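Laboratory data are not the source of any read-out in this text; all were calculated from the coordinates shown. Worth saying up front: this structure is predicted, and the values here are computed from it rather than measured. Cβ atoms are built from the backbone, for glycine too; each structure is taken alone.
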Structure P
Amino acid sequence: MFIFTVNINSLPQRLYCMKQIYGNYNKEDFEVWRILYERQIKNLPNAASKAHLEGLEKVNFVADEIPKFSETNEILQDLTGWRLAVVPGIVPDYTFFELMSNKRFPATTWLRKMEELDYLEEPDMFHDVFAHVPLLTNQSFVNFLEELSVIGLGYVGNDYAIELLSRIYWFTVEFGLIQEDAGLRIYGAGILSSAGETKYSLSEEPPKHAFDVRTIANTSYRKDVFQDRYFVIESYEQLYESLPEIKAVLAEMVEKSQHEEVLT
């Protein structure tokens, strides 16, 4: 997850040509979407960031209808130039970064089962679409995603660098908090797709730290529990403006790691 640009024509065709087949959704799928939507939408007014709430209105999501990617793509294209790219699930680092560096956000089209409402090991459509898509209407945020992915392309194959970059992504795009005039709010999709973590993250229990690239790069995380700390940005512009520091810190830490390997 530096230096080269990828043309959309070079994207993995098997993934890029995948489509949402709306007629495949069954009654349970619609019920799962409705339950998750209604359960979480009531938590958002005093929890989600202003940009997420505004984005949710712009993309026209509702409880009784699973979003149609074709309609969502038209809205996103007009607002920020982004689109959704249908993927089967978690994709390789190169594919992930290549898609996003071309303003294509990878999203699944399958929904969890009724018995999986509260916990899912792999992100489904509710996470990818309900939680991520609203912020794809925010220009500063998508600029950050695009440039972060370009950085990632330069490190594909370097497991240590990808781990460092995944920590940046994890504690911002997935589990980030933002300080707004109305108070502490959530923009991370990993939180916004979880009713439980939405409440937990804004409670007094977990520590909150100011956004700091070097600290985040040195902070590991777990996927199977609520996070034990959160990092707070002041604005989405701050994220975008942190990209030069992210590049510098990654380069420094990777170089140090390689030097230590040589010595041993």
Structure Q
Amino acid sequence: MTAENGATTAPATDAFPLFYAKPEAMNPDRHGSLGLAARADFSFTRAAHALPVVTGEMPAAMRSYPIVFVGPGNQPVVITGLRQGENLFVEKDGQWAKPHYIPAYVRRYPFILADDGGQGSGRLALCVDRTCHRVVEQAAAAARGEKVAPFFAGTEATEATKQALAFCNQYQMDFAATRTMVDKIAAHGLFVERRSTVTLENGEVLNLTDFKVIDEDLFNKLSDEAFLDLRKSGALTLVYCHLASTNSWSSLIHQAALYQAR
């Protein structure tokens, strides 16, 4: 989003994947001395005003964040800030504001599945972002008394690495399933452009633009056949969670007041 004369704009999908600056395919020769520092720190999301979500996490996410759709692909995202470069849910110490849900996209970092062979080979490998400050040399971390989860034990992946791979695999499948649901909703013509005016508790007015929502009136006018088509695709969960998340605009406004007061 951009803030200009009180106006804000939703992010373009070409900004994704967020956060990953230098992903490297993990292997024991290159990463055998490295590990992940045990400290929880979400400061890397401090400038993220919107974050991708998948359908399976929407029932939890909708309680804290409005869910909208951005870009030509109608990527579902949760809105975490009302201005460019401002995530209202990251505390000064890098912790995520409680009791709010932490999106899976955030919890996955610094790991990600990426093309291993290049040029669309289709082979996905577990990668780690080497720029992440939690990726550390084990020996140096031990000297500081810091707890670290090693990536490898000799040439074998550790349990921590196996869990990261499982998480990334599940996220990849959930993302693909969500993409199919979004395309199905789009095929029924339910997405509409929307802008929203938000009045903060201090009286400041912000205009949010360049995002889409599912039109509830159009949804309610679907034929029985079209409704059944959405149900069979699993898309109804996405639709209902999105519609219910409109109640979370008030939560976002309240979070903005807490953010300004801290």
Matching task: -13000 is the computed value of helix-only ellipticity at 222 nm (-39500 (n - 2.57) for each DSSP H run of 4 or more, over all residues; to 500). Pick the structure from P, Q. P
Origin of the derived value 21.2 (mean count of other Cβ atoms within 10 Å over residues 65-72; candidates P, Q): Q
Taking 0.99 as the value of Cα Rg over 2.2 N^0.38 Å derived from one of the structures shown (P, Q), identify that structure. P
